[in-house]
1. Could you figure out which one of P, Q the value 0.99 for Rg/Rh (Cα atoms, Kirkwood Rh), for residues 212-251 alone was computed from?
2. Of the structures labelled P, Q, one was used to calculate helix-only ellipticity at 222 nm (-39500 (n - 2.57) for each DSSP H run of 4 or more, over all residues; to 500), giving -11000. Name it.
3. When relative contact order in percent (Cα under 8 Å, 6 or more apart) is calculated, the result is 13; to which of the structures P, Q does this value belong?
4. I have 1.9 for distance in nm of label points 7 Å out along Cα→Cβ at positions 132 and 268, calculated from one of the structures P, Q. Which structure is it?
5. One of P, Q was used to compute semi-axes √(5λ) of the Cα gyration tensor in Å, and the answer was 38, 21, 17. Which one was it?
Structure P
Amino acid sequence: MLFDLPDPQTLYSALVARDPAYDGVAYVCVTSTGIFCRLSCPARHPKPENCRFYATPSECIESGFRPCKRCHPLAPMAQKDPIVARLLDALDKSPAYRWSEQDIVRLGLDLSTVRRVFKRHFGMTFLDMARHRRLREGFTTLGEGGRVVDAQVTAGFESPSAFRAAFARLLGRAPSAFSTTALLKADWIETPLGAMIGVSCTHRLHLLEFIDRKALPRELSKLEKAVPGGVGLGRLGPTDQIASELASYFSGNAARFATPVQLHGTAFEREVWRALMQIPAGETRSYSQLAHDIGRPTATRAVARANGVNQLAIIVPCHRVLGADGALTGYGGGVWRKQRMIEIESGFAVARRS
């Protein structure tokens, strides 16, 4: 669990008030109907004795409840939040604009509310997201062969040095450190859970990681040592393919990834990663269960370490591994993302059972 839920009386009061503050925090399962809902659901209120509260949709589904067709508890709430919709629309219209707190205030929005809403839905503030979006514009320019000064202008930075510094903070190196003749190409992929970096050769995907993961610079360095020829900027076929498959995954249409991948790791790590790829979407395992699955029941800690160095996020689904008590243990891309993906995949589990 990410946190301890409030007591049932508090949650029932929030249900009666249809309090949107609890969206994504708690869900109500109604024993008389067999369905589960958001606490803001517009349906008639159930009796208190018929209510059971859980922190995630996956817990509701595992308890035998099906999602409500009125409040759609498996759909991302960010799409329905008017504050999020308004700011994302503004960001789409002017991706290179240098947003500030004053801009948010001028829109008549409360800074603390905007910060809280974006942190809840995306694990980052709106201003963080806007900075990433600006960097993406510059990243794309560089990938198309543009100069650093062109990328700086496209991304809305005041100077090439400021752009280089922001780029280096994100990827651990300046733009000039990326080879123009590299066999591997890195490109930016947008997802509902934040931007990712995909690195491919012409035949396989070698790395897929969230852009804000602290280990990303180290992962890029490790990849350069494994594949001679360095890493450059640009998009190759496997990156195109995984971008399309990720869009299908996040829209709830398919959880299967057919993009050819290259696993860079020890024989043991590759064994663990292949076992992870056998876990169906909508199901989870503990580290000890995974160790038993590969015939190494005493290797629980080693399995956990192998999970932590996985360089193909989502494709090698280390987010499907929980603690022995069912807790959402640490995840390199952020525990909030782990919870979101488990919630998304609950929908695939429901579809299989239908």
Structure Q
Amino acid sequence: MAGVRVLIAPDKFAGTLSAVEAAEAIAEGWRRQAPGDEVLTAPMSDGGPGFIDVLHAALGGELQAVTVTGPLGEPTPATLLLHERTAYVESAQACGLALVPADRRDPEAATTYGVGELLRAALDAGVRRVVVGLGGSGTNDGGAGLLAAMGAVADPPTALTGGPRALADLTRLDVRAARERLAGVELLVASDVDNPLLGLRGATNVFGPQKGLRRERLVVVDAALARLADLADRRLADAKGAGAAGGLGYALLLLGGRRVPGIDTVAQAVGLPEKARNVDLVLTGEGSFDFQSASGKVVSGVATVAARALRPCVVLAGQVHVGAREMRAMGVESAYSVVDLVGEKEALGRPRESLAALAERVARTWSR
């Protein structure tokens, strides 16, 4: 009897495994139990950390090393992916929360200047299209730093580069030079977040606390971003995705960018729909399978692709916090937890081996 054809398309397991590593671990465990099955890997990303690694694994292309300004102003190594006159930029490499040690987190001072430097390097490479992946940021400056790096002019000149605390002093903003740098270049903003820039659903109130913003400072920081929007384009502050990555989405939309769902961008780049049609079973996964997984994340995106291909989708996660009803609503047949199998200490201490062990166990049920 022919083996099962399996497509493995996980997200990263935040803090333990990249998407590429997770896919390899699942494939390894599956093959141990079902060596006759045909296993295909397609690591995924929603635009956040791992965006470049996933696309490079799928597309090839040229990696270009760039040193940029990190969120705290320190020189930080980053990488562009150049492929067929398109540049892919991972904003988290220049302003990611992972770049800021927990004891130094100050999102009121953190800058996105380095993302603007990455964008400049992409334009210097002569590309006709730039895709910027958003997610995992440690900043909340509305993309002010990016605007400065791209040539925007402000009074005082330092108001754009010192985080939202400096934005409180902003009295004038002119972004024409920044827009002109992008003339003739298509700018796509790949994000899984559709929040606006301001208000209760905005960048500051929804995502600020997880970056270290104190509750009593949320109103002050939101007002600083409102000042930026009032001097640039207040209407765009309400656009879907303007609040992504601490408002970095707003700055990119201001420069003429067009928002596209991050998961869809990666799915098309790696040919996920076609691959799903050519297998019997689709596996995906992430560190925590929870209520947030339903909103534009990798798991829900892969499940949607699997459903369109009329293929069952199964989730392997570090932890599962979703009930059967919510799972089915997402298009997921079953979900399995690493922690439930081996315990939290083992799952965190030996993540690759633990995920492989879970895949081996799941294969007993889902392989012939």
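Every number in this text was worked out from the coordinates using simple rules, so none of it is lab data. Owing to the predicted nature of the structure, the values given are computational and were not obtained by experimental measurement. Cβ atoms are built from the backbone, for glycine too; each structure is taken alone.
1. Source structure for this number: Q.
2. This figure was derived from Q.
3. The value was obtained from structure P.
4. Clearly, the read-out refers to Q.
5. That value comes from structure Q.
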